[in-house]
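Multiple structures follow.
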Structure 1
Amino acid sequence: MTFELKHRDDLNTDDFENHNIWVQYYSADEIDHIEKEGYDRTDVLQKLEEVNWSDEYWFKSYPTQEKTPYMFTRYKAEFELPNQKTIKGYIEYTEYSGIQNYGLYAKGEFIGLNAQHSDLNEEEEIELKTKLNLTELYPMFVRCSNGLVVNEVFEPEKSS
């Protein structure tokens with residue numbers, strides 16, 4: 001199996017359609033996990049060296065454990081918006097806090113929403129509503145690919 005890295009800014013919905021779980025390279029202690037997934041250790045080390053061990057790169061994950069052993073994992077997801085439109089994106093799972101972010105793909109980019117609370121200010125919320133052609137963002141129904149059970153309504157409390 002060939003180990004390939006993709007820069008975070010280059011990930012798009014096609015990547016998640018082709019493979020539904022992507023992991024961020026975060027630290028050297030993850031190399032053992034990567035190898036357990038079936039990647040050749042020498043190839044992994046060479047590719048990571050080529051990008052100067054940067055944590056700005058992601059790779060396809062083939063889980064060998066029930067729970068992801070990596071710091072940051074993104075799972076393919078879909079978001080049904082209040083106008084019944086469905087947007088593709090991902091759910092980001094972090095080792096330290098579980099489901100952390102929802103990434104909605106709109107107008108050629110992923111727009112992140114904190115799963116714990118809405119961290120958009122009024123200007124950012126207006127911009128997102130405009131990109132998605134919505135009057136309201138919430139509630140949205142979240143469906144995830146295999147690996148995480150979410151399938152829930154996301155309607156964070158507004159911060160004051």
Structure 2
Amino acid sequence: MSRVQIKRDIYTDLSTNASLLALLGPVTERNHRIYSGWPQIAPALSGNNVTEGWLIFYEEQSVILWDTIGEDIYMDFHIWCTTLSIGEDAIDILDSLYHWRIAGQNSRFFGERLVLNMKRIHCLESYDDAVKLHRKIGRYKFACVKSPFNP
């Protein structure tokens with residue numbers, strides 16, 4: 001199973017999460033709201049002075065642990081939004097999905113990778129005056145091993 005399965009599974013998690021989609025606004029041809037990697041077409045806000053936004057996630061880096069079967073995968077989630085509260089609420093939703101309180105609590109797999117632990121390790125917020133949008137960034141670490149424990 002290829003590494004692309006990780007992003008497919010995360011995309012499925014996000015694009016089927018009713019709370020997140022309700023928070024970001026209606027999905028349209030010009031704004032799909034959830035993007036794996038940087039969008040080919042720039043998302044466009046509706047212009048109706050409503051609270052809305054979009055989420056972009058991508059793999060920041062991966063670290064294959066020396067002389068082990070472990071791999072740490074770091075994913076960045078960027079939430080661009082018209083109000084900062086959307087970003088705050090989106091991080092809460094991401095935490096419910098990817099910030100485990102105990103290791104292995106969900107027995108999660110990404111294809112052939114068994115996820116031992118997931119946690120948010122970084123959070124940042126900013127405001128881009130050029131586009132008049134808030135941005136909330138969360139970085140999550142996925143500690144994985146290949147199953148059935150093949151290097």
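Just so it is clear, none of the values below were taken in a lab; they were calculated from the coordinates. Remember, it's a predicted structure, so these values are computed and weren't measured experimentally. Cβ atoms are built from the backbone, for glycine too; each structure is taken alone.
With distance in nm of label points 7 Å out along Cα→Cβ at positions 14 and 86 computed over the structures 1, 2, the top value is the one for 1, the highest of the group. Computed over structures 1, 2, Rg/Rh (Cα atoms, Kirkwood Rh), for residues 6-69 alone reaches its largest value in 2.
Here distance in nm of label points 7 Å out along Cα→Cβ at positions 30 and 62 was derived from just one of the structures 1, 2, and that gives 1.8; the source is 1.
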